[in-house]
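Undergrad: What follows are several structures.
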Structure P
Amino acid sequence: MMRPVTLLSIRAAAFRSPAPVFHCKAQARSSAYRYFTTTGVSKMPEMNAVVLHLSKPGTPNEARFERIPLSSSPRPGYARVKISAVALNKRDQWIAINRYPNLHDGTVLGSDGVGVLTSLGPGSSPFLQDLIGKRVVILPSVAWGSGGKHAQGPEFRVLGNQPDDGTFSEYMDVLAENVSAAPEGLDDVHAAALPLSGLTAWRAVKTRGGVDKGMNVLITAAGSGVSTFAMQYAIALGAKVWTTSSSKEKIDFAVKTLGVEGGVNYRDRDWTSQLAKLVGGPGERVIDVIVDSSGTIEDCIKLLRPGGRYVFFGNTTQVPHTLSLLDMRTVYFLQLQIVGSTMGSPEEFGEMLQFVQENGVQPVIHSVKPFSKEGWEEAYAEMEKGEQQGKIVLTMQ
């Protein structure tokens, strides 16, 4: 079914990330988006959204800022949220440039959002009635399954990809079970930045990493959304935290603003030795837990103490990594743990929200722009450059 547009297009070649090209198109509007009123036939209400349009294999996908229909009420089991602010994640760019599997044409992008719960569809939990008219944040994890904190089920997915529309629209219909009261003390801009990165960091640091008071913790890639949250969580849990980055400015920010002990440039060949000296030795095995998304396991593992844990939650570089360079004798002789982590369960989302509220965690914001075609263009360009310190947020006008 065709969607009405007005339209900003972002074109980015598949499997590479050039500067985006923006253009406007005209597209026919379908008569299916009409309904009957007491005065006759009327056009269905519309709203602004950022929508994925798939292209032919080998050609760019498009992430268009366009007008789409707004139904009169949410479906059974769904909640309608009037979105106040949304935040970008690296995955939004990867979807736009075709680096994600199982993409669906016409999906509204976005995983992070905050807004006001306006209505509930039939069959929604009566406990949610008290949230109507109040600020809510949206859990981006869908169908985690019955595994609890152990692992997700086979139907697990993330909003803004596959069949589930995401947050980049003025109104959003989401499964009612995916809305939670926004943490007190966070305005819309900061609350919008929390869900995806905040939850991913919480699971990596607490559930999978087991970070606790008195530990020495290395969190790589200072400046990324997840790493910034991970550093804040680990420090609030009582750990001493170090970081890495190729940017001195990002390391300085982490030290001065977040309370990190120090950091080193991972491009230096002897960066592990430098970090060990910062921590204070003796020797290089000075770290209890490493939370990493850069894929440098063969270097990172040199720093782990006996019984230490390496948590790998993603691959921000999108460079293939293997364990072929890792001496597995080191792993079993030192009883090291190599742990994978992704996203998080509804239970962990609730824990994370409570922890943020109780410990006064404030998401780091890089920039704030209006939710418009110009704002989307600027935000996407910033995300592509990869120089941001914290989250990029779009606010509804």
Structure Q
Amino acid sequence: MRAVTSICTLLIGTILWAQPIEMLQLRKDGFAQWRYVTGDEFDTDQVDTEKWRKSYPWGRNLGNEMLQFYADDNVFLQDGKLIMEARKEDTVATSISWKGPNEVIDDKGTVNRRPFEYTSGMLFSKDQYFQGYFEASLKTSRGKGFFPAFWLYGANPNEEIDIIEAKGERPFSYHVDMHCPSGCSDYRKFLWWRTSSYGDWIKTDSDLTADFHLYAGEWVPGEIVFYLDDVAREQWAGVLQYPANVIFNLGVSGREGSGSFDGGIDESTPFPQTFEVDYVRIYERIDEGWKEKEEAALNKKGRKKKRGKQKNSKRVMATARLFLEEDVLRIETQGPKSELLSFILMDDKGNRLQEPITSENGIFSCDLSSLDLTEIWVISVGAGSTARSLVTRP
């Protein structure tokens, strides 16, 4: 069969489509291949109540230093994005749903039903997930005391993954953390191992409140890797054994002091303020042998070895995402070494349907309508490694 050379063309600009069918990361040890499982593009009129609730299952304020009451009206969809809005407005409500209105809920003598001066919004997933790749495109909040977060929390109160905890007065950094029952204080900045019992702040050159950025957490046996805009920034060691819910929330802090999260709102804090989510996507890893490789890097305590062949293997040189809508396949590539990526389209007999395509940080549109095929293979090539992705047309 002669190669068809006009199927794929390079696109200029950005096209907004639905979720990808697959994501590939070119790493130093080969391709990591991820299949899309679920998520939300927030491109409908209303929040999907089959997927989300607008409060914690146990209440709408935890009785800590957070001042807000999480109200349903403060969570809405607008222009294809999820909006959580913090407002300065008075309300009287019950904090903890499973306690009576007159019960004391903390050691400060706070009564469950009480007045609030601020309201805000949150989402809590109804489904739970165990391991995978969790990413969300976010625009964080600006202003002293605002506390937007994207995190995972499950059945065990001592297990938690904080993919991003931001403070509105720190627009050029954000906090990551991992909580586990046995303690998980060791982390790598890809240069050396360090120890911290309170997480770490990742510094950036970008104002994270000015535009959307892609935040992600890769949860595999024995560790979490945190990403910003497809670049691995930190690698944390620790064992999590339970599935977790996905949570987005915009807190209004009243905490005083000088610690990492201290510094509540004051007269300079602007209201209303929003925390915006363009999309959230969850993937499962599917390349052969990946789990055995990850587990082989664990020591006897179930934690990642600090030295060895796995060192720096999480560095991502390039990322590709495959999208399919009707008869059009789109391939998006980006990353510091995206020019190393090339793609070949083949049928199930190994015949080429498209000459190899490559471009630094490119977007390719491939029109499949002329092909009398239901299944098409996309062969990804990079740095001596290959990956095969099966695309099934509707």
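Undergrad: When mean count of other Cβ atoms within 10 Å over residues 47-54 is calculated, the result is 22.0; to which of the structures P, Q does this value belong?
TA: P
Undergrad: Work out mean count of other Cβ atoms within 10 Å over residues 87-94 for each of structures P, Q, then name the structure with the largest result.
TA: Greatest value across P, Q: structure P.
Undergrad: Can you spot which of P, Q the value 20.6, 56 was calculated from, given it is Rg and Dmax of the Cα atoms in Å, for residues 263-342 alone?
TA: Considering all the candidates, the number was obtained from Q.
Undergrad: Of the structures labelled P, Q, one was used to calculate relative contact order in percent (Cα under 8 Å, 6 or more apart), giving 15. Name it.
TA: Of the options listed, only P reproduces it.
Undergrad: Starting from the value -6000: which structure in P, Q was helix-only ellipticity at 222 nm (-39500 (n - 2.57) for each DSSP H run of 4 or more, over all residues; to 500) calculated from?
TA: Working through the options, I get structure P.
Undergrad: Can I ask one more? Between structures P, Q, where is distance in nm of label points 7 Å out along Cα→Cβ at positions 239 and 359 highest?
TA: Q
Read the figures in this text as sums done on the coordinates, not as results from a lab. Just so we're clear, the structure is a prediction, and the values are computed from it rather than from any experiment. Cβ atoms are built from the backbone, for glycine too; each structure is taken alone.
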